[in-house]
Structure I
Amino acid sequence: MGLSILAALSAVSTATAAEKVGFFLVGGQYEKDINATDSYRVGVGLPLVGLFGSGGVIALSGDVSYLRHTAPATTGAFQPYYGGGLGLGTVFATTGSSSAAVFSLSPNVLGGANHAFTDQWSAFAEASAGPTVILGGGGAHIGLGFGVRFGANYKLR
């Protein structure tokens, strides 16, 4: 399975704008360059799945982010970046005969770094922080949210 995905990714045609697909600890993302230092990214995640007794819980997340890299990417070098994003999330839980859903909205600032191993493969680490609005459970709550993302990217073009 992994080799067939790698083969499919390697067979994609080339063009002038760089596009990357990536995966992080519990999700996937698509990033497209706007110019030599700026890009946008959309991601989806499955940060929590749990089954127990007569119930379970599942969390789904998604985000869109604008990234500004401090320099164009070069193989073998670190490429720091910063930006901002908007995350959406939901958690569904059930136990026996009752169930609940909670939704969240999280604008954030972020910072991270890419490290290019080859022209196509890179690894990244990122941290984010910002207010989080949680809706559900009988009302709305506002708090401070933090996030981390670790993963790898494959440049399509």
Structure II
Amino acid sequence: MVSSLAAQAATLVEEAPQNGIPTAAMQQVAEVLTQVAQHLDHLQYTTLRYPDGGWLTVRVVESSAGADSPPEPEPPGHLWIPAFGHLEDAQATLAELRQQAPDLEATSFGVLELLFLALGLSRAEGIVFYDQAGDRRQGKAVACRPLAEQVSQALRRGLPPIA
């Protein structure tokens, strides 16, 4: 059974001391992550990973919103981690990549844990969440830098004043 956002947040806070993170700080982090997760459609997502823990990354090309202008692809080098709200979509992608990447494995995460892991990503811009079954082309992107900045702001607001 997939845990609610509140239960996922409670787990992050509960496990924080084991990871060297103060409970109060993780409570603030969990609040930010919960706000972001509320804009996504699923409580759990499946990603594709290598046995060494590395993430499958994909190059995402966005087209401009204006119908009159030609699509403008993102500059090269913008790699994102795909996260699938439907296991079948992750399995279909895994099957398509089996020849090129036979070691890839499907791994499921609660949405808050996945967002928390995004804070530590260095080789990817962020995560693209594919919420609609069968649609592996249009997703909701959560970029790492803005997410980390939101968390930093929340932590700064929560600090006690220096005496």
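Any read-out appearing in this document is the output of simple, stated calculations on the displayed coordinates, not a laboratory observation. Predicted model only: the values in this text are computed from it and were never measured. Cβ atoms are built from the backbone, for glycine too; each structure is taken alone.
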Quiz prompt | Entry that produces 0.20 once FRET efficiency 1/(1 + (r/R0)^6) of positions 53 and 149 (r between Cβ atoms, R0 = 25 Å, to 0.05) is calculated, selected from I, II | solution = I
Quiz item: Between structures I, II, where is relative contact order in percent (Cα under 8 Å, 6 or more apart) highest?
Solution: II
Exercise. Identify the structure, out of I, II, from whose coordinates volume of the Cα convex hull per residue in Å³ was calculated to give 118.
Key: I
Quiz item: Can you say which of I, II returns 1.2 when distance in nm of label points 7 Å out along Cα→Cβ at positions 37 and 109 is computed?
Solution: II
Quiz item: Suppose you compute helix-only ellipticity at 222 nm (-39500 (n - 2.57) for each DSSP H run of 4 or more, over all residues; to 500) for every structure in I, II: which one lands on -11500?
Solution: II
